[in-house]
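Undergrad: Each structure below is given as structure tokens.
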Structure P
Amino acid sequence: MDHVLNIADSSIFTPYVYPASWSEEGALRQIVSLWLVTNLGAVLLFLGCGALNFYYVFDHKLMMHPLFLKNQVKQEIELSIISIFWMSFPTVAIFFWEVQGNSKLFDNISESSLGWPGVFLSIAGFLFFTDMCIYWIHRFLHHKSTYKHLHKQHHIFKIPTPFASHAFHPLDGFLQSLPYHIYPFIFPLHKAVYLSLFVFVNIWTITIHDGDYRIPGPLICLINGAAHHVDHHLFFNYNYGQYFTLWDRIGGSYRHPSALMGKGPHDHIRKLMAEAAHTQ
């Protein structure tokens, strides 16, 4: 985040926002700036990608499903904005610790002992590590001792839209984001790669709520896409994974997507429409 902070300082904060007496290296200024950048960036990414996905990918026929709530999209957006706001406080604390040089993030490929192969290996490591951690965190959030207090808010949306992607209790959302923040404090990672992956995981979270259940055949058993995740919303104790189905298979919680067996939300809507047409 130090690069993002430097760009924000040179382009906006130093010339237009802060007085000249407030040093760019000051801890309080860095914390305030990180909070502003984190909130603005997260909201713009959520609303921008969410809107594009909602209007150009999401099948609006799903809004006819009996389990789709009245004013659901409005509820999803409101809960997401509130969650992003409160999540930003602990997130900024981690970003500040990172900006202070306490992580294993590096600037130049030459700083990696393995060079470019090491960079690609770190990407694979990031995806594997975060997928594994999120699986177990997510499963813990479904435990009866925690579910009603935290994760239940997200599950009121049985037929989610892309705007449900960030509609969590703030503590729930932060716990599920924690593996992304922890990784560069344990393993070396290029700063640009880290920022790109951080954007990627937010977009991925949107896409698994977008109602597009198409998955290339060979990847159905490997990738945890929207078809898998809607079954998680509908049937509760299945498909906890973030990107892959690996940990669901290991943990015994994998469910083959009902949408790919002719028993999904779209199929239910088609059945209802056929029945309505028949009665007419």
Structure Q
Amino acid sequence: MTVPERPEVLGEARLSLWAPSGLGEVRPGDDLAALVGDLLAADAARSGDALAEGDVVVVTSKIVSKAEGRVVAAADREQAITDETVRVVATRERPGAPPLRIVENRLGLVMAAAGVDASNTPEGTVLLLPLDPDATARALRAAWRARFGLDRLAVLVTDTAGRTWRDGVTDVAIGSAGLRVLDDLRGGVDSHGRALTVTVTAVADELAAASELVRGKASGRAVAVVRGAGRFVLGGADGGPRARSLVRTGPDDLFREGTAEAYARGLADGRAGS
């Protein structure tokens, strides 16, 4: 049996990524759209590789948080975690150190320490996550579409996160504009003609993770450009789906309850049914 290919993936499959250097330290109140726009323009002048239709610009949440003034004193870190927490998922005591807390933060993300971060920030300070990374991504996209004369341009705001039952960390998308963040393959067929019934690819997270490979954690490169994912990039001023749509909530979250909560609910249900 010959299986027809999806039209948007016909032809050569190639992805290229690069991370311009020279941004410098971002400070509260800085115009991030102008700073990063200047960086991208300078990089294009050096390399001859200007932004093009279908490109994805990836920026780390750290520079967004710095520009937005989401900086607090390191001594207030534990209180900041508490303030950013909507729901405690798990805690683990650590001798001689504050407990490790895995929580759901106000953005709906389940993360260690609510995403409060002490890396790549001036001594004595920690960073909170941006207030609304989806809105930031949309504002950046609007500014760069106008500056560079592009229609189909996507912007991602990323942060580093661990993954359940996997060692190591990776970057994920917490803000998005101009991108089809999920690629729903349900209803199609695989390469052997079998129906796909559950496959939904997290495109935004995959691009976020790939971008970290060229940015690095300690290189000072907070911006990357991804080229070759144009089939997922949207045109027009609307901005498309938000990264918030990647968060699994409600009945789809099979691990929403901790053991104590599940036991208490089961006990209550048993008593109500007796």
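Undergrad: Assign the value 1.00, calculated as FRET efficiency 1/(1 + (r/R0)^6) of positions 131 and 219 (r between Cβ atoms, R0 = 30 Å, to 0.05), to the correct structure from P, Q.
TA: Structure P accounts for this read-out.
Undergrad: Starting from the value -8500: which structure in P, Q was helix-only ellipticity at 222 nm (-39500 (n - 2.57) for each DSSP H run of 4 or more, over all residues; to 500) calculated from?
TA: Attributed to the structure labelled Q.
Undergrad: Next question, about the same structure. As an exercise: FRET efficiency 1/(1 + (r/R0)^6) of positions 107 and 139 (r between Cβ atoms, R0 = 41 Å, to 0.05), calculated from one structure in P, Q, equals 1.00. Which structure is it?
TA: Of the structures listed, the value fits Q.
All of the numbers you see were taken from the coordinates with simple rules; none came from a lab. Just so you know, these numbers come straight off a predicted model, no measurement behind them. Cβ atoms are built from the backbone, for glycine too; each structure is taken alone.
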